[in-house]
Structure 1
Amino acid sequence: MPAVAETELRPIYLLTGGDRPKIRRALERLRSHFGPESIEVLSAESTSGEDAVAAMNSLGLFAGEGGRLVIVEEVDRWKKLDEEAVVRYLADPVTGAVLTLVAGELKGSSLPALCAKVGEVLTFEVPRQRDLPTWVRAQFERLGVQADGEAARALVEIVGDDVSALATEVEKLAAWAGGDPAGRREVEHLAAPAQEASAWAIMDAWGARDLPAALAACQSDLEHGSDPFVVAMRLSSQVTLVRQVQALADDGLGAKDIAKRLRKHEFRVRKALGHADNYTRDELDEAVIRLAALDAALKGDSRLSGELELERAIVELVRTPEPAGRH
């Protein structure tokens, strides 16, 4: 399985394929080399090749000494002029800076050959339908959970072939198992169907402040027929829960007591507590206001499409702010 090198980083990486969980883990390995203030995440939908190069050349007010990482999602949207801007940049790249391009599938693009020459191309293909149970077992093993073939097949039967949804369900089951084996019975009892699993994916990505994963989960939701308003309601529900558990935790309550107080499953409370660690109280208050504005936009206050309004809101909700202390 391809992996991002843990030694000296290359000036450019290209991550392609449909296996979003593996792409997300590759991005996490890259992120681990940089401080949060030195990472910028962009989307090719609104970022040209020249914009990406400008981001590489700008160290930023809060950039640390460990270099800079710029991630550009959906570069399969780029045109020839965008790719040419990257070619010019790579003739003299910024020392210590890493440009990471993410794409689903690239046809007729010069980026793979360019990146292979001066950087690294990592391809993460979605396993074939018949190979999905094997892929699921490997995900369980990675998290230290022993799952037999029947358990893996049951998960595919319930969730479907969306690898992002499958990965989310594997993580949920692994957290529940706590290192114990998981069989078909446990999977059938705990696994959520594809649409519900997708809902978990976007909430987890928001909670982890993982913008690429959040946008990918949003796109998956929309492609599976979810209304933007429904996705927004799920996010709003999770933000409300995280605000509640954060306040109760600050009062000294543990996960079990919070679960009893809120009448929520302890697993959901523990997840929310993990999310609360990534957001300040002020940020969560601002998230409520932003989601209220999104609600109004989706109900007719905006001329933009609901899909675009939702994606814009997600970017604003997840993006990493300037460094600040926890309130």
Structure 2
Amino acid sequence: MPRVLTGIQSTGTPHLGNILGAIQPAIAMSNKAENDAFLFIADLHSLTTIKDAEVRKKNILSVAATWLAFGFDTEKNTLYRQSDIADVCELTWYLNCFTPFPMLANAHSFKDKSERLSDVNAGLFTYPVLMASDILLYDATVVPVGKDQQQHLEMTRDIARGFNHMYGDTFVIPEMKIQEEVMIVPGTDGQKMSKSYGNTINIFLQEKELLAVVKSIKTDSKPLEEPKDPDNCNVFNLIKLVAEPAQLSEIREKYLSGGFGYGHAKQALFEILVEKFKNERNIYSYLLAHPQEVDERLKIGSVKAKKVAKKVLERVKEKIGF
């Protein structure tokens, strides 16, 4: 059975772009009978940038609650906190001792910040090795990645091959599943939705707050009565991603006919979001109010993950003489 492994950053509440472009496709893959999915919250990775303990705890809860609200099956698959498996830190040290400096110096995660070395901590520099440990520790056979993470997975494969060449078959060499058709979800300003741009839509906000965010979507200044081009409208381009076909057709016709303002379009998008994600919003709110239930699910997943990790780490230690 293929073991599909995915790591998710604990950097805040996943936004609509994360949900449509990554979370829902990953859950669909995990639900396939032939796949054994390991999903971990990368809270150790977050320490390279987030130093506030309370912020990190809130982020972990929010991320886990989102995946659970959207139906990640923890009975069939495994959901866990990265930091609950101390073995990953031990393996990272071992692999650090086999990873050449030039490989890490060439990593995008380091090079992008290398002009200001005072801002680079050792954790950021060795980030690719921790990522390799995240993957190799669980005998993952398939790792879905976006193009921005392709280099890091190639490094994981190179590290594993180098170790296997020296000590014999120890690590499974993971296959890379490049997500070529990643959905591009526009933000409130028309750019790609991203926390770094400050243009995200958090579908879990209270209705009044969510409506305010939707109303902030940028549009042109065409008057109410004038016909409008739906395909060149930020609001409609979001509606296209979440509306049912009949709704979409009706709204498109209103754009083309005139007498339909951007305020009407924003109200329509808001109502679609609230209705489409009604169940997920309710589950998410419940889980945030009952964090102990989320924590219990993560602990159960960590026990399952630990069983696999222990076997792999023992293989490594035996090979290197510990």
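Please treat every number below as a calculation from the coordinates, not as lab data. All figures in this text were calculated on a predicted structure; none of them were measured in a lab. Cβ atoms are built from the backbone, for glycine too; each structure is taken alone.
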| message | If you rank structures 1, 2 by distance in nm of label points 7 Å out along Cα→Cβ at positions 151 and 279, which sits at the top with the largest value? | response | 2
| request: Taking 3.1 as the value of distance in nm of label points 7 Å out along Cα→Cβ at positions 111 and 303 derived from one of the structures shown (1, 2), identify that structure. | output: 1
| task | Work out which structure the value 22 belongs to, where relative contact order in percent (Cα under 8 Å, 6 or more apart) was derived from one of 1, 2. | result | 2
| message | When mean count of other Cβ atoms within 10 Å over residues 79-86 is computed for each of 1, 2, which one produces 20.9? | response | 2
| task | Tell me which of 1, 2 gives 15.1 when you compute mean count of other Cβ atoms within 10 Å over residues 207-214. | result | 2
| message | Among 1, 2, considering only FRET efficiency 1/(1 + (r/R0)^6) of positions 135 and 191 (r between Cβ atoms, R0 = 25 Å, to 0.05), which has the greatest calculated value? | response | 1
